[in-house]
Structure 1
Amino acid sequence: MQIIHFPHPTLRYKSKPVKRVDAELRGMIAEMFDLMYQARGIGLAANQVGIPLRFFIMNLAGEKGEGEELVFINPAINRGTGSDEAEEGCLSLPGVYGPVMRPAEIMFSAYMPNGEKFEQKVDGMFARCVQHETDHLDGVMFTDRMDEDSLYDIQPQIDQFELTFERLRGEGKLPTDQEIKKFQDELEKKYA
């Protein structure tokens, strides 16, 4: 398992709801936390590691053994209020940052791995991270929410990611669309 980079097609995939959690899925979740910490992130959506399922992980401390490790299965943002602009980055676009306007406070619901549902009102970085990762599950990147001028400023970096992706794919170092689809279908059959 590895963090995939833009413009990998799975990043644009609308993830399927998780219908069951087993030891294998828990293992994937644990591996995702390790990857997130290695990459110095605070959140990671399943499709950022090529898993087409609707869940993400988060630890605002960004360090193993610190903060709280949270897993959000089938999250839904029910409503948002206010607005707040802040700089965002993404583990699938390392080194790229830009301003994103989002609701300042949100009410959201999700399931924990044990099947228990919870609903919570959050603000600040917690709310921003939940919105960013939920966007991923809907195939939306933070760059899609940036204004035109800000996006123009980072376009050369985005272009470089696209060129690198095409080069690696041409060298056979990345899976084909058919291989990605086969892997997604297998996971969806088992969990969605």
Structure 2
Amino acid sequence: MEPSTSHVVHTRLTAEFPELAHLSREDLEDLLADPQYFQAIFHSLPQVKLLYQGQAELGSANESIAKNNLALQDDLYRLRGETQEAFDRAKQLEARWKEIEKEQREVYQRFDPQFLLMRLRHATTAQDDLSEARANALVQGSASDPDAGTLTGKDIDEFVKEFRELRKTYHKRVMWGDRWTAGEVAWRDD
């Protein structure tokens, strides 16, 4: 004789859930038919109790973590604000750094040997033009206005003194330019 389907189901059920082995077939049918009875039996199972206990422990642990997080919240907001301020300040300083580097390049460019040589050549030309203009003014002034009188010795002495200083400066600049071109001028970075 072959076992009935309900007997096989009852045997498998009690094998998987030995806690239900003490229930009769009628009790098992009532268990399936009555949701409140099912809940009562279900919640009395050790695995379910263990599951609820674990769930309660996790809930308690989560609550503890949440309380700890709330206790740290003000400090975290303060630190977030300080961090944002420090970041903003760093960005400002970075921008300022770029400005200073640009200014520094511009300043250093004025002391670049090629730039200085160019300035020396321009100053030499300007000095030559100035001394020639003074000489031309003297010659033009005495030739254009013969009625103004002749130049006195004092006027000529002042002109010669001024002209000599202008030409002296001019020749010094020419001499430095020639030395520079000949490679006799060395620039130190200290």
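Work out relative contact order in percent (Cα under 8 Å, 6 or more apart) for each of structures 1, 2, then name the structure with the largest result.
1
For helix-only ellipticity at 222 nm (-39500 (n - 2.57) for each DSSP H run of 4 or more, over all residues; to 500), the calculated result is -29500, so let me know which of 1, 2 that is.
Comparing all candidates, it corresponds to 2.
Using FRET efficiency 1/(1 + (r/R0)^6) of positions 98 and 162 (r between Cβ atoms, R0 = 30 Å, to 0.05) for the comparison, can you identify which of 1, 2 gives the largest number?
1
If mean count of other Cβ atoms within 10 Å over residues 130-137 is calculated from each of 1, 2, which structure is the one that comes out at 22.8?
Structure 1 accounts for this read-out.
Of the structures labelled 1, 2, which one yields 10.0 when mean count of other Cβ atoms within 10 Å over residues 90-97 is computed from its coordinates?
Of the structures listed, the value fits 2.
Compute Kirkwood radius over Cα pairs in Å for each of 1, 2 and report the one that scores greatest.
Going through 1, 2 one by one, Kirkwood radius over Cα pairs in Å peaks for structure 2.
A short reminder: the numbers here are calculations on the coordinates, not readings from a lab. Since the structure is predicted, the reported quantities are computational estimates derived from the model, not experimental observations. Cβ atoms are built from the backbone, for glycine too; each structure is taken alone.
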